[in-house]
Structure I
Amino acid sequence: MSQSTDPTAAVTPPLPLIVSAGEALIDLVTGGGNAWHAHPGGAAWNVARACAALGVPSAFAGAVGQDNFGDDLKRESDAAGLDLRFLQQLPAPTLIAVVYSATPPAYRFLGENSADLLFDPAQLPDGWLSQARWMHVGGISLSRWPLADTLLALIDHAKAAGVKISFDPNARITHRHPDYPAVFERVLRAADLIKFSDEDLDFFYPKTTEEEALRLLRGLNHDVPIVITRGAQGATLYHSAGTVNLPTFPVQVADTVGAGDALCAGLLVSATRRPEAIWTEHLRVGLKAAAVACAHAGAYAPTQADLDAMS
């Protein structure tokens, strides 16, 4: 006798193809006077959200607090279509970035003993490493301990399982930590894709020409594709076939918030969907995603329809 199936039974969703690991936080932005505006953010979380918006199963792997800000991040993660099995809510405060001046930009982080530091990869779903194609890391998470050591171990496990590593250091004041350079070098050596902005390059390689910085990077990782973004001037791709400069896609710019994260998402989504394509093609998708983000206010996550609508 055949067994009947229950159409109402829960179906386990497929595991994500792209996992972005690190920090999710709340940007607490001054509105002038006593007014403050809270916005979900964090480099790793923004990349994951943008990957999901572009239609690839994605997850943010990290921890937030069991507080109102953590609830906000969980709700927005769910709305973005992220795999919530990778988001941990723990009894500690959510990490906060306080942007206390808009012009000139000035900020500080409230994160002592915060939940992000307690992220536990052992609690991630079984089998995720066999499904994931890319794991993205960067932001401030690699300069915050013990989270940095946790992520370094996770990178090693991912590499051993055949998962490719994407790295966007995304320079911030926390990267002045004296122990960060060793972490920076270790992740550079492990990476299968590296993305810097030109400002990042100046931050990490001060008083050094771009040519000299590239020579140092190649000494650590000879074959990795390296993308240098240049704002309105487009981006440069350094890879084994040579050097390519690509222009931006022209848009009416609302602001540039989240453009770098959108570009990373475009690169990862393109590389996941078309691993056989050349990196120039992946970068074009990334630049298109960044342009769409710039055309919208705030950290907008571009959709595939947005990209398809661009020339």
Structure II
Amino acid sequence: MTTKPRLLVTAADLAPQALELLAGFEVVYAGKTPSEEDIVALCARHDPAAIIVRYSKVGAAAMDAAPSLKVISKHGSGTDTIDKVAAKARGIEVRAAVGANAAAVAEQALALLLACAKSIPQLNERMHAGHWDKATHKSVELGGRTVGMIGLGAIGIRFARMAYAMGMRVIAYDPYAKDWPEFVDRVDLGTIWQEADAISLHCPLTAENQKLIDAAALARCKRGVIVVNTARGGLIDEAALLAAVKSGRVLAAGLDSFAIEPMTAGHPFHGQPGFILSPHIGGVTSDAYVNMGVAAARNVLDVVAVPA
């Protein structure tokens, strides 16, 4: 009798469509909120040939605990929670579900941009409290204004199309982009800071771009700029952003990702006017759940041969 290879999912579930593809594996779940230590322990107990990463981090200790491990497949596009240097040193493939959640995240970025420009959460709260602010409130019109994008991958391109369709001028910085739409102007970072009325982040987090938006960058931005981040929280110096919002340098910040997640009680952004927050759910839709699961499963099958 042939023993099925084991696959560890760092979550409590996976889309049924993905599980159909993975029928040749014995699937082990780590639970809803696994810690990095939990992942190491499960690797030591089950010695998986593959890991599908949804939550928590996978580092060198987990890899060393699973000598059969051949591939770590991200349930999404960002692989910063996987120690890629350690994986490469051990001959372990790291794959991402590139583009699987692009539509979902791009829509979240647009929603946050619009919510910031139109003060939708604040006006909703005021309306429910019985106020009618028509005579005193003015929102920002985005048509004709410039959105500066950092990152022009699958998510970025979708967001750029939507912003352009609203009549915005779209400029972008991405030294690695392979496809460059004709309606997007290629610029350097300095131009982003100086000319953008709104800045939207769509790049991976690396050692080189940590705290890319810091006090110095914000000081170069237009007064009243809007900042949107649906990428990774580490791209922003949160203390500098807080100061910029308080001073009015930044009109509003729409954030779906944060330096430390989950955000805990007492975070400086809590209750602070000018911040519209969501709990890193840009890619969490029913469609994206299936798309990311299927893509992650296919990436596993590209590396691990399953007995017939």
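FYI, it's all coordinate maths here, none of it is from the lab. Everything numeric here is computed off the predicted structure, so don't read it as measured data. Cβ atoms are built from the backbone, for glycine too; each structure is taken alone.
Which structure, out of I, II, was FRET efficiency 1/(1 + (r/R0)^6) of positions 20 and 220 (r between Cβ atoms, R0 = 41 Å, to 0.05) derived from, given a value of 0.20? Attributed to the structure labelled II. Given a computed value of 76, 45, 33 for Cα extents along the principal axes in Å, which structure among I, II does it belong to? Traced to structure II.
Each of I, II could give FRET efficiency 1/(1 + (r/R0)^6) of positions 12 and 148 (r between Cβ atoms, R0 = 30 Å, to 0.05), but the derived value 0.40 comes from I. For the set I, II, ranking by Cα Rg over 2.2 N^0.38 Å, for residues 44-123 alone places II highest.
Of structures I, II, which gives 2.7 when distance in nm of label points 7 Å out along Cα→Cβ at positions 36 and 84 is computed from the coordinates? Answer for the origin of the read-out: I.
Computed over structures I, II, mean count of other Cβ atoms within 10 Å over residues 188-195 reaches its largest value in I. A value of 15 for relative contact order in percent (Cα under 8 Å, 6 or more apart), calculated from one of I, II, originates in structure I. In this comparison of I, II, the computed figure 21.4 for mean count of other Cβ atoms within 10 Å over residues 140-147 is attributed to I.
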